Structure 1
Amino acid sequence: MKLTEYAWMLDDPVRIGAYKRAIFQTVKPGDVVIEMGAGLGTYSFFACQAGASRVYAIEDSVAGALEELARRQGFGERLRVVRGNSLGAALPERADWVIFEDFNSAFLGGGLASVVRDAAERFLAPGGGWIPSAAEVWAALVEVPESWGSLARWRREAGHLEGLDYGPLSGWVLNSGHKGRCAPESLMSAPRLLRRFRLGDPGESYDLSGAWEDPARRAGNVHAICAWFRLELAEGVWLDNAPGADETVYEQEIFTLPEALPAEAGGALRWSLQCIPEREGEQMWWKWGAEAGGKKFEGTTFAGFPLKLEALADRSAEKVPRPGRRQEILRFVLDCADGKLSQGGIAEKVRAAFPEEFPSERKALRYVADVFRS
């Protein structure tokens, strides 16, 4: 994310206020605290204010801004910024508390499982805890004609695109998860708790799969499944982004159907939602569907973008890779790193060896610096 997006997330008193209450309720004087994905450090600062003896704020994207903001708070050596991703971080001690807030509007996001498991194994002291300690995923079927219509509009030929074929676009768009807000009156079925997760539990799978049946609250059309979370930040301290809840940056996650599904008041609505982690959870695939009155429609994020067999083959275990120009340059740079030559010296050698790729000294130096950036 960009720095402007982190700044925008600061303007969220509901979300930040809930985390602040939880931190002051749980963190005690002398505790060691880790915040993963600290951003601009707000929760780390709260932990220091609550009396933590040491706080490790792990951040990659805006670490420079975080370091300057941390310096201005006056917490001294109690607050230490750790540059990089938590998966590659090495800390000198274990923590009493891990603060974490890196998930999407339906809680389950790519990388969640690997990050949480790694932190539970390497960072948390015996008896330590998480903020949040648990997360619930909720969902309901919704009627959202305006937002659904804006996504499905690509089925029609736009006047200013006359003569151009964008036929596949509506299918890709409708098979994607979308962040948005649903009003409470848009719910066609009652809110349903789909699953509860306990952060840091070694047996937790961080996936989701289920099928349910609910009566339609009223006559109308089902356009999508709306999903949201409830976070238990501390005992009695909850944060949720449900339809009608106090507004936060999270909104809700909306999974659209390819067609509007007519429903009668009291009629049976059968629906399903799956979240399937790929490999170590780096990518999450969603699959959903709804059925009523003999009609059934489904969607999946796997169909949310075009796939080619050639692209899939590039990632197969059977492919025999052949180094190209990029790999040749990278190998050259790594061979130059003998522990004596400076980055500027390596950049000069790179320019001499690859003048077409590096027409300027600045471009060569930037490339070399990126290769060896910690």
Structure 2
Amino acid sequence: MIFRLTSRHPILIVGNGVRGAGAVEELRRLSEKTKIPVLTTMNAVDLVQDDEKLGFIGVYGNRVANMIVAQSDLVISIGARLGLRQIGNKPEFFAPKAYLIRADVDQNELSRNVKEDEEKHLIDAKEFLQNLLNEEIPVYSEWHEKCMAAKKALSSYDKAVGNRCIEAISSVLPENPIVAVDVGQNQCWSAQSLTLKGQKGRILIGGGYGSMGCGLPYAIGAAIAEKGRPVYCITGDGGLQMNIQELQTVKSEGLPIKILVINNRVLGKISEIQAGSYGGRFSITTAASGYTVPDFEKLATAYGLKAKTLNSYTEIGECTDWLYDNEPCLINLLLPEDTLLLPKMNWNQKDMLPALEENITAYISSLLS
């Protein structure tokens, strides 16, 4: 028996190892059968879609996901590294009330401890999920509903302009889309706020595997594999400039890639670090420190792609025809330069920034208790 029947607040944390093992269907069946809330890592955000999405854990994870982890009493981690970006710099702050069960196919990952008394299973994710499906596990509908209520209660918090931009993009995408995401602020905003309609869409996200500029090559590969189906690429002004020559590939191959540039005209993640950790000593990340951005609309047009610039993400509905046809295009979405990436886990503490009002924190804690 793997599952602990004494648990009242169990959760699953699933990583990309679940998809790598071909175990997406087993995960869905276990979730439907037991109603255990499912949280993900950043690399695996598309394992839970539509209304069931609670978000991903970690330093830039969804606040509700991290709060659920903090109140859980059993964490079953499947195909997830649980590295520093997921648990923070002090492991004792991760799931402090929970017994931890880890399943991974990589012995080297299991060789380190997240908790001293954790239980480890060196096993393929598909086999592990099949074993759980064969166990008599209670149905946790009430706990699941509490987690969904917490998500609803926090829905108006942590909404930077970047998050609202991604939500606007989500609202106009078709059912079961394929979305390739670049690296940078746009990646975190997408992981936090990109909600796919349907259950079979994909978010191709690099996480720790890709570097700035990977979004467009991801989209090119996906478009070739899909043989004519539109693919959506969310990238940043910095990331697109890393591989901007690939616009010629998109044009020459006639690939129906819809490039959505989240353009705040700064190298956002790096400039935030320079602001917070280096006393505002910016270097080649802002206009004042030497970073510049071309006119992406003119550049795309020069490559022979149709393109337009939107002064606000609220105008994205005007581009619906472009997003649904079989032609490549570029939409340059302008955001304010000071758009921040929130929330963020305080690296050496158990709270997230910015802090919530005490009454809201108390309400969510009582709801999840």
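When FRET efficiency 1/(1 + (r/R0)^6) of positions 190 and 206 (r between Cβ atoms, R0 = 30 Å, to 0.05) is calculated for each of structures 1, 2, structure 2 comes out greatest. Each of structures 1, 2 was scored by FRET efficiency 1/(1 + (r/R0)^6) of positions 166 and 238 (r between Cβ atoms, R0 = 35 Å, to 0.05); the highest score is held by 2.
Taking mean count of other Cβ atoms within 10 Å over residues 30-37 as the criterion, the top-ranked structure out of 1, 2 is 1, with the highest value. Looking at structures 1, 2, which one was semi-axes √(5λ) of the Cα gyration tensor in Å calculated from, given that it came out as 40, 32, 19? Only structure 1 yields this read-out. Work out the source of -10000 here, i.e. which of 1, 2 gives that when helix-only ellipticity at 222 nm (-39500 (n - 2.57) for each DSSP H run of 4 or more, over all residues; to 500) is computed. Working through the options, I get structure 2.
The numbers here are math on the coordinates, done by the rules we state, and not lab data. Since we're looking at a predicted model, the values are computed, not measured. Cβ atoms are built from the backbone, for glycine too; each structure is taken alone.
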